[in-house]
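Structures incoming, each one as structure tokens.
Derivation of every value follows stated rules applied to the coordinates shown; laboratory data play no part. Just so you know, these numbers come straight off a predicted model, no measurement behind them. Cβ atoms are built from the backbone, for glycine too; each structure is taken alone.
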Structure I
Amino acid sequence: MIVQFQDITARREAEERLRYNATHDELTGLLNRSAFEQKLEEALAESRDTGIKHALAFVDLDRLKIINDSAGHVAGDALLRGVAGALPNYLRDGDVIGRLGGDEFGIILLGCSLDDATVILEELNTAASAIQFPWDDRSYSVGASIGVTEITPSSRSPSAVLAQADVACLTAKMAGRNRVSIYRPEQSEAVDRHREIAVAAGIKLAIEEGRFRLFAQRIVACANPTQERYEILVRMLDRDGTVIPPSVFIPAAERYDLIGAIDRWVVREALTFLGRAGDFDSQIHLNLSAASIGDASFAAYVLEVLEDTGVAPEILAFEITETAVVSNMAVAATTVGKLREMGCQIALDDFGVGLSSFNYLRQFPVDMVKIDGSFIHNMATNAVDRYIVKSIHQIAKELGAQMVAEFVEDQATFELVTSMGITFAQGYAIHRPEPFDEIMADHEIRAEA
């Protein structure tokens with residue numbers, strides 16, 4: 001009986017440890033991000049149900065990176081543990097604290113007005129600015145940037161209020177660090193611009209350091225899916241290898257005139273892969289920005305790279321959008337004309353989303369029309385979308401252009417576009433993007449077999 005009791009006790013202790021580890025940060029013992037967001041969801045629900053207001057704070061240690069770089073991560077971890085242990089001393093009983101990641105902490109001040117929360121956080125900030133962290137005969141000042149936002153019955157979701165607190169925190173950093181900033185809606189635009197500038201600077205470094213990567217998504221012939229081509233996509237890597245999606249870096253690249261350099265990198269990198277492969281005969285699609293379409297020297301650059309790599313121009317299709325050509329129609333028409341004269345194909349991408357889509361078909365002779373995915377997505381259940389797709393397909397046929405259905409996400413949609421006689425299909429039901437070098441490596445293995 002004693003042995004059995006001990007076994008049950010050990011099992012219960014193990015289960016309790018597992019439950020604890022699932023909700024707590026290993027380094028600091030505070031709630032982890034997932035558990036903190038659950039508490040935040042509960043606070044939001046309480047506010048909606050009762051009308052009570054809370055406050056959410058985002059605390060970012062200002063100099064942890066300096067300590068990590070100069071004294072090592074052991075020192076940085078010691079600081080994080082010390083801060084985590086000290087935080088409750090400046091808060092009220094019942095307030096929720098979590099480590100959100102890295103040097104970031106979250107605090108939910110329950111039943112606390114924004115004014116009262118600001119007073120509490122100012123005291124916390126004063127204490128943080130007074131910290132002198134001793135390590136190996138050196139002393140490091142710390143400090144914190146704190147952003148705070150109000151949780152009210154109209155607050156939407158944990159991610160929304162966390163984003164507000166994050167914006168306020170970044171506003172504190174932009175104002176000189178070591179201060180408390182209260183979220184104001186107008187801060188978002190300034191913070192977005194600041195982040196965009198930082199991303200633009202990161203793009204320049206990524207180009208210099210070779211941190212762009214090509215991915216590719218397969219496009220298949222509906223009548224014979226073994227006939228395939230690929231759309232080339234570009235991804236940026238952070239210095240730690242994290243993939244940065246295009247939605248983050250492309251807008252910054254366009255605003256700060258870096259997109260043309262990215263386009264040229266993609267052209268040379270993709271054609272270099274093809275040149276090495278030699279016998280790769282699947283057509284590849286490259287996306288062109290407004291900057292490249294409006295660049296009178298771009299076609300000559302493409303010709304130069306084709307000659308350097310020995311790739312036949314017929315293997316290339318350049319995808320353009322109506323929004324990309326509208327800024328400079330004359331130069332765009334010249335660029336498109338030169339690319340077609342070389343033997344490259346032109347595809348009009350995102351067709352149908354703009355009022356001028358059909359007008360561009362009159363002005364730009366294209367080889368392919370890629371109908372926008374918004375029409376394809378619900379086509380199986382939406383008769384209007386089906387009618388629009390059929391109409392665009394008929395017009396494309398009359399003009400001698402092939403058609404690609406984008407955003408084919410399931411088998412039913414693939415079968416529907418196939419039954420309509422649409423030439424090509426693209427989407428997650430067919431292929432999820434993968435690194436282009438892996439696709440090329442598989443091709444080389446098959447070629448050698």
Structure II
Amino acid sequence: MKMEENTKFNQKLRNHLVQYSSSTSIHGFKYLTEKRSKIEKTIWSLMLLILLSGCMFMIYKVYHKYESCPVVVSFSTKDTPLYQIPFPAVTICPESKYSRKEFNYSKVYFEIMQDKEINETELKNFYYLTLLCDPDLDISKRANKTVDDQFFQVLDQVKLNVESILHFCNFMGKFYSCDKLFTPILIDQGVCYSFNNLGRDELFKKHVFHYSDYYHVPNNSHNAYDTEKGYETNSGVDTHPKRALMSGADNSLTVFFNYDTADTDFICNSFLQGFRVLIHNPWDVPRLTKHYFRIPVSKVVVAAIEPEIVKTSIEVRKFPPEKRKCYMNNERPLKHFKNYTQPNCYLECLTNYTLHECGCVQFFMPRDNLTAICGSGSGSCLIRAEEKLKLKDLEFKILGQTFCDCKPSCTNLRFNMETSHSDFYYKEYFEAHLNMKIDDDGFGDISSPTFG
């Protein structure tokens with residue numbers, strides 16, 4: 001009975017296959033069920049098997065591509081209005097790290113080298129300022145491993161004020177006193193000045209130590225801009241960070257620099273003088289030892305800026321960070337920073353690694369009141385720690401892993417830039433307008449960069 005049922009089932013299955021093969025649009029399939037020679041059926045079977053294998057291989061390739069890179073970056077078909085984008089932050093650092101009218105670093109340096117007797121306060125201030133100068137192993141061996149918070153007081157006393165390096169500023173066609181636009185910040189180049197950066201309340205968490213008014217932006221509208229959502233609908237025109245309302249040179253930031261050669265100290269600094277400038281996101285802490293362009297003296301410099309935005313669709317957010325290879329703002333909490341950005345993540349990673357290796361952190365790194373500040377005596381340890389971190393990060397990248405776990409932000413704004421420069425004939429200009437000869441001592445070296 002079972003044999004008969006199996007036979008009937010096999011016969012029905014064969015009839016269905018014959019019927020399917022005779023009517024299917026797959027070419028060559030019907031030749032397998034027709035009455036043909038075994039050689040012909042074998043050839044068609046091999047051909048169909050090869051085609052099926054090819055299809056399976058292509059499906060596998062598509063699936064593998066989807067698994068390895070499920071996110072596709074494409075150009076948006078919709079323009080983003082310029083007023084929805086923040087004007088970039090502009091950070092300016094003079095190559096002269098301090099005012100020689102306040103402290104003569106070279107004088108004390110040579111007195112130390114000649115084993116002369118030096119005032120205790122003067123010697124202490126000297127070792128403080130070595131943290132800003134080019135590394136000197138002979139000096140570092142004599143200095144303490146750590147410094148106290150008085151370092152910031154001394155640095156604040158001898159710094160170059162914004163009025164001494166920036167003559168006047170123009171933003172969006174309107175003149176301002178430069179101290180109204182630029183905020184003093186403390187970074188790896190010492191005391192620098194930043195335009196349109198976020199204030200310390202928006203950038204850092206509450207436990208982070210700040211000296212005096214550094215990173216303090218007065219009268220800024222809190223939470224006016226969100227890195228993922230953009231500006232609030234009712235935030236208005238006057239926001240912080242400031243909007244880029246319109247394009248063109250007449251809607252740019254123009255700054256007149258003043259470089260006083262009397263502040264040049266070649267013992268502390270390199271032979272390159274002038275100013276370092278970085279154009280960056282307002283929510284990034286700048287590091288001008290890593291990225292910058294130079295403003296030479298007696299030059300007019302124009303920086304043409306082109307913003308580039310990367311946005312993430314809602315569909316992409318469901319993928320884990322390992323697949324989309326980026327972090328949303330709330331997915332990677334940082335210890336010292338309120339918002340996640342890749343540069344801030346790298347700075348925090350370096351801070352943590354430096355603290356682990358040296359037992360202290362550099363003066364510009366985010367820290368709490370209980371964390372020690374590295375002095376010049378820890379200079380070799382600081383250099384070694386950063387080199388070790390770079391090697392570790394590179395080794396992990398080669399293995400397809402990350403040491404610092406600092407993926408890019410899924411929503412990111414960056415500024416591409418082109419610069420051009422020409423000679424600045426400011427002395428000839430004033431001589432023509434004043435109808436008198438002006439000595440070289442009448443002016444310092446002036447530069448005029450325009451950002452926009």
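With distance in nm of label points 7 Å out along Cα→Cβ at positions 114 and 138 derived from the coordinates and found to be 4.1, which of I, II does the value describe?
Attributed to the structure labelled I.
Using the calculated result -10000 for helix-only ellipticity at 222 nm (-39500 (n - 2.57) for each DSSP H run of 4 or more, over all residues; to 500), pick out the matching structure from I, II.
II
Starting from the value 19.9: which structure in I, II was mean count of other Cβ atoms within 10 Å over residues 258-265 calculated from?
Traced to structure I.
From I, II, which structure was Rg/Rh (Cα atoms, Kirkwood Rh), for residues 90-153 alone = 1.04 calculated on? Working shown, then result.
Values: I: 1.04; II: 0.97.
Answer by label: I.
For structures I, II, calculate relative contact order in percent (Cα under 8 Å, 6 or more apart) and state which one comes out highest. Mind dumping the intermediate values first?
On the way: I: 11; II: 22.
Going through I, II one by one, relative contact order in percent (Cα under 8 Å, 6 or more apart) is largest in II.
Out of I, II, which has the highest value for distance in nm of label points 7 Å out along Cα→Cβ at positions 282 and 298?
Comparing I, II, the top value of distance in nm of label points 7 Å out along Cα→Cβ at positions 282 and 298 belongs to II.
Using Rg/Rh (Cα atoms, Kirkwood Rh), for residues 58-209 alone, single out the structure from I, II with the greatest value.
Working: I: 0.99; II: 1.20.
Going through I, II one by one, Rg/Rh (Cα atoms, Kirkwood Rh), for residues 58-209 alone is largest in II.
Output the label of whichever structure in I, II has the greatest value of distance in nm of label points 7 Å out along Cα→Cβ at positions 330 and 378.
The maximum falls on structure I.
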